[in-house]
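Right after this note come the structures.
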Structure 1
Amino acid sequence: MWNQVNIRSVSTTDFVNRQTVCRFSGEEIILDLSLGLFSSAGVDAGSLLLLKTIAKKIDLGTLSFILDVGCGVGTLGLSLAKRCPGAEVLMVDRDELAVDFTRRNADLNRLKNVQTASRLLLEGPHSDSYNLILSNFPAKAGEPVLRDYLHRSLPLLKPHGTAAIVIVYTLAKLCRELITEVGGVIVHEDASKQHTVFHYRTAAARSAEDTEYKSLLLPYIRHSEEFKIKRTRYNLDTVWNISDFDTLSWRLKLMGELINREPRYGVMVFWSPGQGHLPLAICRQRGARPDKVILAGRDRLELLISAHNLKAMGTDLPLEIHPLADPGVEGGFGEKDSADLLITDLNPVPRTDWSSSLKDEAAKVLKTGGVWGIVGRSADVAVLTKASRGWTTLEDKRTRGWRAVVYRKN
């Protein structure tokens, strides 16, 4: 098993886009929003519809344990935490920036009955069962993931507990059918033009063992195939809702061809590894000598599937995952002067000063002579490469709006 290193993010203040207020059952909470997260302009209509049905149909005074799955900035769970101060609210999201914003907004509203964690949907551990499980379910997650969520939510409910889900209207028929298929009973349904809400309960007693799977990633995997970058072939399991699941994008081809012109060695760090294409291609290249691989990024699913694919190589390669809200977190990539290779796949949050902190962290983690490969939209790479003091350019290539640069640290 790989090691997970938990590092608290730097302050999220620089990521705040605007502030809004959400009102629920006579209470209100203040929410800081971010352009890097869902619903950056205000509270989304789906969450408001779900909260409306909960206020109407759930006896809030009976709630003691609440789970908010895919919490985002915290709209649903924090609204319940404010209205039900005696309840314990666990809020989870696969995006580390979302987890940081939920924590930030809990502090902003002085809520002490909230816990946060970076997890995939209903990933454990769960110390108790719940009176209420709620989720604004992502439309792009995929049918197998939706089925898995509905199936595993039922045994996590206390007797007479309720799960409440809001989903885009185009998936309402499927969701309704799947709830029945997995042994649930719909006790309330409401809809707007864009969204549908279901409250459902278990039709029969279910054991916690029903939530166990051979692999946490099994419902997410949608494709398995051999890929190739330059002369290096590798096999990859790919997952829903992450790009490059069946073909390589121009972005990855560009970076892969530049960085794989010679074998790499030593400690290798990958920011935002995606499905794992670049880590696999670089580690499997003929002559490569990786001593350790560090996978870092916001998206827990990216980190887990990349780690899964690296472990499937059948080696005992030391492996760490670092969930981080931002690549500029000090110490986030590892110890000072520890890395021989750093690969950064850029996807910065708009209107934030991201480049200086990223360059500072790259300079700290790389050894003298270490190599830094950067790939992203040409405009983003241009911002990062305006000043290259302390670095020697080894490669610089553009194609179809993408740009890849390879530096050596002086």
Structure 2
Amino acid sequence: MKYYATRILEKGNIAVDDTILVKDVPATAGSRILENFKPLFSAEAVLRLENKDYTIAGKTHVGEFGLDLCGEFSYYSEKDENLYGAAAQLIANGDVKAALGVDMNGSTRRAAALSNVCFLKPTYGTVSRYGVISCAASGEQIGVYAKNVDSVSEIMSVIAGHDEKDGTSLKNERYNYSTYIPVSAKRVCVVKELLEKADEKTRARVSSFVESLRANGVTVDEISLDFFDIANVAWQILMTAETCNNVSRYDGVKYGHRAKEYKNIDELYTNTRTEGFNFLTKAVILYGSDVLSKNRYDECYGKSLKVRRVIAERFEELMKNYDAVLTPVCSATAYESYDIHQAFEKVFAEGVFTSVANLIGTPALVSNGVQLLGKHFDESTLLSLAGVVERKGE
């Protein structure tokens, strides 16, 4: 598998996925529609790393606009029988210290689980989104891949903090990413309904993680929750609507791919987008257009906004009794290649594990192939819980 869309420095120690801008380096978000596009500036997160003497090794392949399972449908990378995320595999191979990825629909977290590395999607608004090729602005967030939680913490401490160029950036200048806070009095819950959606190997990963937590004095309960399916439906509606709106800017006029054959401006737009977008992106656009239409807006998009608020309240109530929620992040420990015409349904099904964090902006950490969900701004608890499990093997 070819991991880099563009190689920058042979001895660079940070990889950046191809939805994050690096000045004068092609940025395509895995799509033909952005073919040969070179940005005039770098993302704020990239600049902060470079200012601390980290070096960018290259831009890694991503699935078109991050809409697929784990990066399998990039226009620019070869296909593989076994599906892995490029940035996650670079970390697993030890080729770079860390990588930045945009978590918009869970593909980064799934990729981390498949490659058995860490990925932290931090609280929404804590890392600047300036310089991200945006699709679903209300839920997407730059996060960090690394081999262990200490490296995640190190990079997060550099890139987090307020950025006046990003209207969604929160005002706090500094956030805490400790990996060593005491966990012996912490309480974690495991969601029964999500375990039932996962295969035997995945459930075994969760069980092993639970055993390690309990060995370190953490109380772990299995509970029943009914809102993950509802949250997934709401996020998929909001995500497709926002993506539909955001990708409408790609028309072949100013940059990126342009169709060679057209007779008027309407044909230029139509032919360019027909050639430039893959089937999954087109399906998302069509679905997003439908939920934003006059006859469907209130019952779909408007209702999903209300569901977002209800889920946030339900999750906040849950977290009064627990410090983290432990779930699978994928239904299986590996994915096999599949036809792109099945992608919309497959991504929707897998989204049940990941959508809550995107919908309500809470942090989510993948470690040892499982996922920990936590309270807003409480990344330290997640990192420390994963840390005691990691250090068990040292």
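Check the numbers for mean count of other Cβ atoms within 10 Å over residues 228-235 across 1, 2 and tell me which is largest. Provide the component values of the computation, followed by the final result.
Working: 1: 14.8; 2: 21.6.
Result for mean count of other Cβ atoms within 10 Å over residues 228-235 over 1, 2: largest is 2.
Matching task: 21 is the computed value of relative contact order in percent (Cα under 8 Å, 6 or more apart). Pick the structure from 1, 2. Mind dumping the intermediate values first?
Values: 1: 13; 2: 21.
This value belongs to structure 2.
Using the calculated result -7500 for helix-only ellipticity at 222 nm (-39500 (n - 2.57) for each DSSP H run of 4 or more, over all residues; to 500), pick out the matching structure from 1, 2.
On the way: 1: -7500; 2: -11000.
Label of the originating structure: 1.
Identify the structure, out of 1, 2, from whose coordinates FRET efficiency 1/(1 + (r/R0)^6) of positions 204 and 380 (r between Cβ atoms, R0 = 35 Å, to 0.05) was calculated to give 0.80. It would help to have the intermediate numbers written out before the result.
On the way: 1: 0.10; 2: 0.80.
This figure was derived from 2.
Values quoted throughout were computed directly from the atomic coordinates according to the rules given, and no laboratory measurement underlies them. A quick note: this is a predicted structure, and the numbers were derived from the prediction, not measured. Cβ atoms are built from the backbone, for glycine too; each structure is taken alone.
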